[in-house]
Structure I
Amino acid sequence: MKLSTLLPPIPLIAAQAGAPVHTTSGTLLGSAGKYAPSVSAYLGVPFAQPPVGPLRWQPPQKYAAATTASPRNATKFASDCPGTLSLGGGPGGSEDCLYLSVWTPAKAGDKLKAVMVWLYGGAFVGGGTAMSMTDGSILAASQDVVVVAPNYRLSIFGFPGAPGLKEQNLGLLDQRAAVEWVRDNIKAFGGDPGRITLFGESAGAMSVDIYSYAWTSDPIVSGFIGESGASTMCGLISNASYTNWPKVAASLNCTDPATALPCMSTKSTKDIIAGAKSLGSGFPPKFVPVPDERIAFSDYPARGAAGKFIKAPFLIGNNDREVGSDTHLADQEFVCPAEQVSSSRRAHNVPAWRYRYYGGGPFAGTSLASMTAASHGSEISYVFGTLGVSAGFLGGAARAPSATKKQVSAYIQKAWGAFARDPVKGLEELGWPKWESKSKSLIRLAFGNETAFSIAQGDQYDAACAGIQCTYSGGGLSALGGL
């Protein structure tokens, strides 16, 4: 699948924030960034046709604006894609959700800037791009990069498992369609299509790694950052969708397997989501990527060992207390997958760096500040620089961060930005050692209130990885913070 360019993008030439930009999605009128007024924000930009009506449960189709269309007011987030887990953010419930947002600091005469494309987490059943925690304006301003954040389909709409469909991993194909749109249009925003870094957290980080195996013949992307997630996370690629589709169909009186798909196509979004929710919220989720052996695979360890991935630099890591005291769950879902990614890359001479984050939790600086461990999702607001403006993904009133937290956030932004600008040498220039098969140098971030970094031996965290087995002790998605 390739999205073709219908008209050549015109570089951003005006000085004022939100100046008109011409794209394959039409002429866009933006606004000043919410938290960085020097940045231009273009919100709710369609990158594919709405997946509704006959396009429900179909691969994303390229979006082509009418040649006579008026300029599009790109100043509001689009709807989040419907899912079974609510993480807050934008308006939810509409299947017309294949939109992305762009934050750019570019001005007339600037050189093309590195691009960072964000994939949100949510266990493939929730999430979106409208949360203040992941607003891209501060990161774009502080690192002089273009930030892009697309939506992708979730749960039963993104990974249906329905018999008769040509494609089951629709959410992953949405991500690819967004990357192709970025390639075709990002010059119009002052971005460099030759320097695109794909980064994400949890299911978003897993998607980043999945992408690195799926699109080896046409990578587009030149660097990868995975925060607390990788392709070998247990339970998030499985045949569960095939098992759970008929259960939801039966709950909506679509009991005949031969006609279940057309029958389900007549049902409302609300009823389908209710049917999916009726299966429960335990982990693993009920609708996740399926191993079709084209987009998602069943043998990532073997593929990694064989080097069957895009040969682009990879920065990967996890947080110190991902799921509190449950070290087995943390090892199987985050620590050991990070070790596998970094080691497989280095075995094939691909630059890789591995980090571990020790700083405040996702609620540090909010009214929920008692939850302060470096748990799952805790680094997100530090990466985006949204401490003090974001209350995290569970609400609560934001509070001003301490000077130390601001410095930690500034340093993490600097590191992520350095990687995006030059995935090969950017982190070396900050003094970060690569992950090597012998030294296994691990970068510690916010360790002991450090505002820069220190180095530890990764081996001290990886003892369980050789014999790790996928098991679950219950607790539902809340055990992973819903991400």
Structure II
Amino acid sequence: MLIRGTHRHEELSGYGNALPDSLHRKDIAMIKEMGANFVRLAHYPQALEVYRTCDELGLLVWDENPWCRGGMGDQVWQKNTKNIFKEMIIQNYNHPSIILWSIGNESDWLPDFQGGDSPDSLKAFAVQLHTLAKELDPYRNTTTRKFPAARDVVDVFSPSIWSGWYSDVYKNYEKTLLKARDSYKRYFHAEFGGDSHMGRHTENPIDGDGKVTTVGGDEPINKYKSSSIANNGDWSESYIVDLFDWYLHVTENLDWFTGSAQWIFRDFTTPLRPENPIPYVNQKGLVDMNNTPKDAYYVFKSYWATDPKFCYITSHTWTERNGLPNEKKLVKVFSNCREVELFVNGVNQGRVKKDIKQFPASGLHWDVQFNEGTNVIRADGYHDGKKVAEDILSILYSSKKIDKPDNLVLTHERTTSGDYLITAYAVDKNGNRNTDLNTRVYFTALSGGILSTTTGTPKGSSVIEMANGKAQILFKHIPLKKAVIEVRSQEFKGTYLTIED
């Protein structure tokens, strides 16, 4: 059995950590729907409904003691940590979904106490926790992640592997797995992936060798090679889709691999990372903080889920594309159907058989030519010769030469809830949309209503980076009041929008 998993933090926009049982169940159901069979509860025991739902739906669980970073403390700290671990095991012992008791995560990192990172002391305490777990439950294995002092203490160890994000390149992932196999007695790969800002895409993402190619005239140019995509990449959905696609292309074809768990199911808040596109939000989720799926969610679903059948054209958050006249553009479809047939403006581009040994998109990709203006793409999924799925996407294509950004403009539209969706666009001196600008913008409601701020979502942050020259925010208008909304950036002075009922 190949373990196919993700991680979950107990947090949702608008609720914080105080989720009702119905939303706990929804989370686990979404994880199950993408085809996962495993979830690591990070980095603490979670609501009882989570365990019940995992039992019912058949998801395997890594349950974790909340010893996350901080090193080892004094005798009082040690007693409390052991008591919490003991209570977790006793409380959750009868849940059949649990297969691993974790003593902690990155437990030696950033010690809070003097001498708290001593390898000998940490190993001795890890032995105490492992022994306690075996006394309470001799049948389940113990585990930990990125805690070298405990690598030979616990039954299953997870090293830290972030090929293509914090270090290295994603095409070296298999080599890194082989090295880990030779280094650890029994290991599992917990935590991999990277951040993506919903709606941010590029025609030329950094490739699996860490290079990006841009078109200058007629010749492609090797722009740079980066050792840390996290620090030097663009945080686009385009890149992270390729990374996940490659990882799954590797792991689904290894006959010796135990399995892995992607980090993390949903974006989550953090007291760190004010510089992120959405400040103070870790954006490594497959869904945003409102549970809206990013492209990456469908990559996993295409590899892991068998039913229901689906097709997903990348990308529904990339509906405006630019290029040269008659230039071929890559279109990828992620699907769990055996075959997919693609149509562009009613013209058949061919039917392709899915093959997970092929990259990208298991071979489900086409080079197509768009017309100027609106283009309609349709993907039909076939299984056993019958059409079983369909996806349709409209693309606005422009071959106009776009100058550098010159200003920001604001528009508004009423949503079904009655609120307004405010959109800021970057434009050049001729008023043409510039889809390259990814600068940080600042929204302010000067009068007449309230902006949806600090929700950690792409439409609920007053400070946010643009995605392909666009940023949005929801606005609740006070009836009969004149509303004035401003957007500004370091590059451009304020632009104002007035709304009057």
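Just so it is clear, none of the values below were taken in a lab; they were calculated from the coordinates. It should be emphasised that the depicted structure is a prediction, and the values quoted were computed from it without experimental measurement. Cβ atoms are built from the backbone, for glycine too; each structure is taken alone.
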## Note on the structure
Re mean count of other Cβ atoms within 10 Å over residues 152-159: value 20.6 computed from one entry in I, II; matching entry is structure II
### volume of the Cα convex hull per residue in Å³ - highest-scoring structure of I, II
II
### Message
Given 11 as the derived value for relative contact order in percent (Cα under 8 Å, 6 or more apart), which of the supplied structures I, II does it correspond to?
### Response
II
